[in-house]
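Nothing in this text is a laboratory measurement; each read-out follows from the coordinates by a stated rule. Being a predicted model, the structure only gives us computed values, none of them experimental. Cβ atoms are built from the backbone, for glycine too; each structure is taken alone.
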Structure I
Amino acid sequence: MEWPVATEHGTADELARTLRDAILRLNRRVRQTRAVGDLTFSQLSALTSLQLAGALTPRELADVERVQPPTMTKIVGKLEERGLVVRTPHPTDGRQVILAPTEQGRAMYAQFEKVRNEWLAEQLAGLNDEERNVLARAAQIMQQVARA
């Protein structure tokens, strides 16, 4: 039986709960910060996944977004209507297509990222040097944990 590891902030389980809650709340708040536009969260999330991956099949995109393929078909259709995503033939499988962001889609994603970064930078500017240093170190540690 493994015993909980005690830290100055309680057990490892307690720290995990506190950290997870803080990450979820911050992520939710950052996600709510949007560039001007009427994309739904699902559309913006799909566009972000395509931007980060470069190109995906509709099935791969549905898997990444954790939605059913028919749902992704509707999301992609709306993105295509707006000229944010383009379909191209799959290079090796004629039954498949590849989805990728268009130049307009990449520009919208860049605007979205800019607005989110500006919001977060504004929040961080309100902290003192010590708090920003702690967060910088925490970010390094969280990246290390994410790679594990």
Structure II
Amino acid sequence: MAERLKHAVDQLKAKGVRMTPQRHAILTYLMETMTHPTADEIYRALEPRFPNMSVATVYNNLRVFKEAGLVRELTYGDSSSRYDANTVDHYHAICTQCGKIKDFEYPSLDPVERQAAEETGFLIHSHRMEVYGVCKECQQKQNVIAQ
């Protein structure tokens, strides 16, 4: 984790991005959490340590991190974007009850991208796969039996 954070900081510095304490804290939070937080969740988590920091500061830094390739923005319709610092290809399982997002590994979908390019003529640059269901915690709360 520390090595990954150091690499990210070095990458930002190489692009001329100044590392402020708030920027470092936001980046650290993203790298340490596996919950795919929203900007508001990041703000609430860091606000006690940085009472003068605004939500706009969080959004601005997320944009910088996204442009640098350090985070992925996950958009879901009208819901707030969520941010994922795991930029290695992986997929997401999303709870339809509470919105929790969990990573899971699956073989690469590169063959699907190639077939999509062949059939559509598109120049494919990325893909995203999600599966939807009810997480263990919500199943336990509602006595739902996983099928």
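Here are a few things to note about the model shown:
- Looking across I, II, the calculation of FRET efficiency 1/(1 + (r/R0)^6) of positions 54 and 102 (r between Cβ atoms, R0 = 25 Å, to 0.05) that yields 0.25 traces back to II.
- Per distance in nm of label points 7 Å out along Cα→Cβ at positions 14 and 86, the highest-valued of structures I, II: I
- Origin of the derived value 29, 24, 13 (semi-axes √(5λ) of the Cα gyration tensor in Å; candidates I, II): II
- Answer label among I, II for the case where Rg and Dmax of the Cα atoms in Å, for residues 70-125 alone, calculated from the coordinates, equals 15.6, 52: I
- Relative contact order in percent (Cα under 8 Å, 6 or more apart) derived as 17 - corresponding label from I, II: II
- Value -22000, calculated as helix-only ellipticity at 222 nm (-39500 (n - 2.57) for each DSSP H run of 4 or more, over all residues; to 500), assigned to which of I, II: I
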